[in-house]
Structure formats: structure tokens, C-alpha cells
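Listed below are the structures to be examined.
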Structure 1
Amino acid sequence: MTTGRARHAQGFWVVVAVFGLVMAFATLPTPLYPLYQQRDGFPTAVITLIFAAYGVGVMAGLYLTGHLSDHLGRRRVLLVATAVELVSAAMFALSAGTAVLLVARLVCGLGIGALTSTATAHLGELWSVARPDDGGRFAGVVAGAVNTGGLALGSVAAGLLTQWLPAPLTLPYVVWAVLIALALVALTRVPETVPDETRAPENRPPYRPQRVGVEPSARPAFTAAAVAAAAAFSVLGLFTSLTASFLGTTLHEQSRLLSGAVVFGVIGASALSQIALGSASLRARTAWGRGLLVGGLLLVAAGSLALSLPLFVVAGVLAGAGVGLVFNVALASAATASSPEHRGETLAGMFLFAYTGITVPVVVAGLAITWVDPRLVIVVYALVALVGALAGTTRLLRLGDTAAGHP
């Protein structure tokens, strides 16, 4: 391997590590929400608002900055996005009130929105230089696995750091702030993959937000995929925002490690299902995703009514596996249906729908829990998500059969 190729290979793994570290930071607060609730005395509805601030931040980051690395350079945008996460970590560590938590989550989301698309593109370009004969599939699989795998690790890491050690609302963020600072240093050694002439100030186009649009021919597939993606992400929103509160108040399980482990199981299953069935056909992934997600959501409702922790955990893992496949299929379907010149706009719209699914339903659920039995809220939530997932995936299967000439 030449020196240049070796340097790009090393850079690839550095970006993988930084990507995973930052995504883990996004779920670090997940098992800690009940502690914030005890400290500040706010109702469960505020937990969902704090969580939703992250989703709003991600959408804003994607819309405003997700495309800037095409002209400013991958490494530069990664450095800025990672620095934004360092600011968020400092805000969490020093937070003394609910307002600061809301802003810290919003800032975290902004950084994630800028980083996700940039890191994914950078990984593909670094690998294409390091292994020019390998194709882009490996880099794509790694990017997807690191994205969801990092989210899975954050919650369980917070549980481990806070279950027995002191200062549970400070220690995790101090640890992550140190790691993020080291990540910033490591990123300075990663090769840039956007050509110098593209990054030259005189060649940069005027700034505009990411264009979002769907061409008429792609609208049937996009609509079905968007409904499926929003329903799938709403399931992630349920588990990552309300798991700790539900386990503590309804199932009387106060362990932060347990809360983190449950969320780890849900998001980890999402990552593993995409890897395990990554080579399957689009139709097979859609069918498997639909079956796992629907089955998992039915068990979520049953576990909530029966007050059964084992059933709730199994339900989360099955639903998480379905979420990963359904979202994977939604992105692939939208990308395939759109023309190359409109693909970026279409995928931007898909992400906006997905993150709407992860924010709006959990806020509604949080408000409902203020007046309604949490078990009933979770049952209704699961059934509504089930209907959306079933409608979106079934429509995608029918569109696929029509395109293939099947009746």
C-alpha cells in the first residue's frame, strides 16, 4: 500500500472513531432524564421537550449546514461540528436548570446534523482512495453501523458511568468532553478529500440552505417511504425519551444502567439488522422490517399492559431491528425513485420527515402522560406507530411489485 493510500486508510478509521464517539454523545443523557426531573421538579412532558430539542437541532443542522462540506471541505466541517459537540458537553456539565438543558440538546442536534452527512461522505471518499478496487459498499455499511451503533453505546455508557460513581449529572459529560477534545486533535491529521480548487473561495457558490424537493415521478415512492420512516423513527423517539421514566415510575426499576441497556438493545438491534440483511433484496428487507417492527410494537403494547419488564425488553429489541430495516428501505426507495440531479433534495426531505417522526409524537406522548396512565399512552403510541409503519411498508411493497411487473 502506498503512503497516500495508507494515510487515507488511517484517516478512515479516525473518522469512524470520531463519528461513533459523537453519535454516542447524542444519547448520553437518555438514562439521566429522571435525575434531571428530580433535580428541577419538572413533569414528564418536559423530558420529551428536552428530547425534541435535539430532533429540531438535527433538522436545522441538516437543512442549514449538511451540504456545506461539498464546498468548504469535509475535514473543516467535521472539525466545526465536533467543536459544537464540545460546547454542548460543557453546557451539560455546567447546567443548573431546565433552560440550559433545552439549549444544550438543541446545540447537540445542530452539531449532529452537520456531522452526519459530512462524515458519511468523508468515509466513502477516504475508503475509495485507500481501497480503490473495493467499491463503496464497505464504507456505506460501516457508516450506517457507526451511526446507529454509536447511538446505542451512548446510553449504556452513561448507565455505567453513573450507576455507582459520583456526580452522575456531571461525570459523563466531563469524560466525553475530554474524548471529544482528543477527537478534535485526531481530526487535524485526517486527509481532506474535497479538491483544493473546489474549496477555493473564488469557486464557492453563494450560500443557500439545503434544497428540499421531490419530483412528481418520485412522489408515490417518497410518500410511502416518508410515512414508514417517520413511523420507524417515532419508535426510536419513544424508547430514547421515555424508557427511563417508564421503567422508574411504572415498572419501579430505578437502575440507570438498566435504562441505558434497554435503549442499547433497541438501537443496537437496529444497527445489527441492517448489517445482517444488508445483502438481501429491497423487497426482502421491506418484508422483514415490516414483520419485526409490527411484531415488536404489538409486544410493546402487551408488555406495557402486563407490566412485564422481560416482555418490554424483548419487544424493544424486535422493534429496534425492524426500525433499522424500515429506515434503510425508506432511504433506498426514495433514492432509487429520484433522478440523480434531484437525489440530494429528495433524501434531505426524507431525513426531515424522519426527524419529525422522532420529535412530534414524543412531545404529544409526554403531554398525554401528564393526565393519562402511562401504560395506556404507550399502548396507543405503539398502535399508531404500527399503523403508520404497516401503511408505509405495504405501499412500498406494492409499488415494488408494480415496477417489477407483478400483479
Structure 2
Amino acid sequence: MATTSPSLLFLLFSLLTLSVSLISSSPVQNPEFVAQEVNRKINASVARRNLGYLSCGTGNPIDDCWRCDPNWEKNRQRLADCAIGFGKNAIGGKNGKIYVVTDSSDDDAVTPKPGTLRYAVIQEEPLWIIFARDMVIKLKEELIMNSFKTIDGRGASVHIAGGPCITIQYVTNVIIHGINIHDCKQGGNAMVRDSPRHYGWRTVSDGDGVSIFGGSHIWVDHCSLSNCNDGLIDAIHGSTAITISNNYMTHHDKVMLLGHSDAYTQDKNMQVTIAFNHFGEGLVQRMPRCRHGYFHVVNNDYTHWEMYAIGGSADPTINSQGNRFVAPDDRFSKEVTKHEDAPESEWKGWNWRSEGDLMVNGAFFTASGAGASSSYARASSLSARPSSLVGSITTNAGALICRKGSRC
């Protein structure tokens, strides 16, 4: 009788183990379950605040996870346990070494100097990147990040401005926290290093604040973004498992593009949570503009838009819960939503729903698909926090002023 050799059995076991691990680490999640989980955490955080368990509690579950700790500076990596939503598993540089940026220069995109931000983000190992002092970093070319990195601006006033900005391309597990990102320009037609072992030719970039291209497990939190050449935060080409939270966005036209093109169907797996952000003065449109995927827009404060707030095409699911929408005075710009690039006969089937949103100054949300039905399956048995609390939850959106030895 034929027998199977031990080496073949080991190979088969290894392949089985690999396939199981690949399945378990898949970035694509059950979207309704994740939306429910977000709402449970918000409700629990507000309940604790109301009962007085946390004297510094705000009702914002991300902030309440770490901001009450006066020793945040010694416990920086605790932040990696605080994300919610689709990007909740983004660990960034957790368990890696602390790398301190001491040099704000960026003179050479191919051979960056130790001590610079560029030198840190290209390394292969997990790193938690902090800053020795206040600094303005004008990048020579796009900052192309490697996987398992956290850029943590707490304790310093850090500006990435005046040049190309951050690119997260085909990598995973990146956290960007506490950075001012503004006046970003196009870069490219140049060699740029993306790892210790590789550099290559970059074509002209868009000039986004944060460009996510084929990335997964990404969390952008407590950043202040404004006035970039293209988008403030764009996610395209199969990116997924993203949370964009607690950011303050101002003075920009096309704020946030989520989905490459109507024809790029790989973005059907895109899943993005947009929570506790303040969309502020001088914004025009795309907060966000969505394609194909699932987008949970929860407890954000929309105080300014000129054209519309939330738009999309190519049948995205948009789940809007507990936001405050303050319409502009222009009577032709009161609509929160914009169904784009399709006749009504087509877009009326797209699942766009509004639950518990506060409409101010004549704002209105055009629901569609299952979202327009009174019998749609609610995303949550516990709804998002009432939109009346959005002001307090988003009061500290943007980069925080954190001092060592006291609460942030």
C-alpha cells in the first residue's frame, strides 16, 4: 500500500495553515456587523460619561480609550488598541521600537539621512515614529510608507506642508495620528526609495494630503488637513479596512475620494468608516465621494459645503448615522447628497440611508434603494449617538495639543 511521505504531509499541512491564516486576516469584513460594533462602542462611551465613570470622558470612544491617561507619553502604543470601524485592526508600529525624528530635512529621496521622517517610514521593521520637537517638514518627493508604521505627532506641532505629502501604496497596517497636513503639491518624475532594498521611478503624483493606493488596515486620526492640490484623503485601487476619524478638514475643493473609477470594480471590497470628523470652513464637495464599496459615515459635523456633502456613483452603499448637516445659505445647495453619473432610474436602486441625522438650515438627504424604505434592515439595534451630541464629540477634531505629564 502506498504511503505518504512525512515531507509531503508537512507541505500539505503548511499550505493548509497558510490558507487558513490568509482567510482569517482578510481585510474584508461583514459591514453591517462592523457598523453595529461602532455604534455599541459609541453608546457605551456616552453611557460611561453620563454615569461619571470617567471624569474626562467625552463620549467619543476613540478618545476615551487613551486621552484620559496623563502618562500617554509613556504609553504611546496604547493608541493602537483604540481604533473603531473598518480600520480597527490597523496596528501600525505597535510592539516596534520608538523612532524619534530629529531632522526635519528631506534633501535626498533615494538616500535619506537617519533621523529624518523619510528614513523611518521606509524601514522594513515595525516602528512607532515620534518627533523630538515642533517642526515643519517640506518633503522633496512623496513620502512612500512601508507597512507597520505609526506616525505619531503627539507632544509636538508637526506640519507636513509645502511639498508632496503621504503615499500609502500596496502596504498594510499604517496609523497617521496628530499631524498637520496642508498645502500639498504634486511630486514625481523622480527616483524615490520605498524600502531599504528598493527605489524606483515615480511618475507625477496627484498632490493628495494622504493617498491610499491598494492599502489595507489604515487609520488616519486627529489630523488637520487643508488646501492640497487634489484630495485631502483619497483611497483607491482596492484599498479597504480604513478608518478616518477625528480629523479637521478645511479650505479645500475635492475633499475625499473613495474609489478609483466607476469601471474599477475591485473597489467593491472597499470598506471605510468615517467618524467624528469636522468638515469645516471653505470646503466645497466630496465629503466623501464614494464608488462601489460600503461607507459608514457616523457622528460627523458638517458645518460647511458649497456644492454637496456626500456623493457617489457606481452603486456604493452609504450608511449615514447621527451626523449634523448644516446647509449653506445658497438655496440650490441644500441637498446633502449627490447621486452622480447615472439617471434616477439607476441610482434609485443604490442603498443610501440616513438614520438620526440632524438637518439644519434646510439641509436634506435623498435616500435611495433599501435606505429609502421604511423596512430596510437597520444597521444597528442601538443607533448612533444622537446628532445633538455631535458638537461635543467632535470639539477636539484635528491635531491635538498634548503636553507630557498631563491629559491630552
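Taken together, the values in this text are just the output of simple stated rules run on the coordinates, not laboratory data. Bear in mind that the values here come from a model prediction, so they are computed numbers and not experimental data. Cβ atoms are built from the backbone, for glycine too; each structure is taken alone.
State the single structure among 1, 2 that was used to calculate mean count of other Cβ atoms within 10 Å over residues 108-115, giving 26.9.
Source structure: 1.
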remark   = One of 1, 2 was used to calculate relative contact order in percent (Cα under 8 Å, 6 or more apart), yielding 24; that structure is 1
note = Calculated from one of 1, 2, volume of the Cα convex hull per residue in Å³ reads 182, and the structure in question is 2
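Taking FRET efficiency 1/(1 + (r/R0)^6) of positions 228 and 316 (r between Cβ atoms, R0 = 25 Å, to 0.05) as the quantity of interest, name the structure among 1, 2 where it is greatest.
Comparing 1, 2, the top value of FRET efficiency 1/(1 + (r/R0)^6) of positions 228 and 316 (r between Cβ atoms, R0 = 25 Å, to 0.05) belongs to 1.
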query = Which one of 1, 2 has FRET efficiency 1/(1 + (r/R0)^6) of positions 220 and 252 (r between Cβ atoms, R0 = 30 Å, to 0.05), as calculated from the coordinates, equal to 1.00?
reply = 2
query = Hey, helix-only ellipticity at 222 nm (-39500 (n - 2.57) for each DSSP H run of 4 or more, over all residues; to 500) derived from one of 1, 2 reads -4000; which structure?
reply = 2
inquiry  = Of the structures labelled 1, 2, one was used to calculate distance in nm of label points 7 Å out along Cα→Cβ at positions 44 and 132, giving 5.8. Name it.
reply    = 1
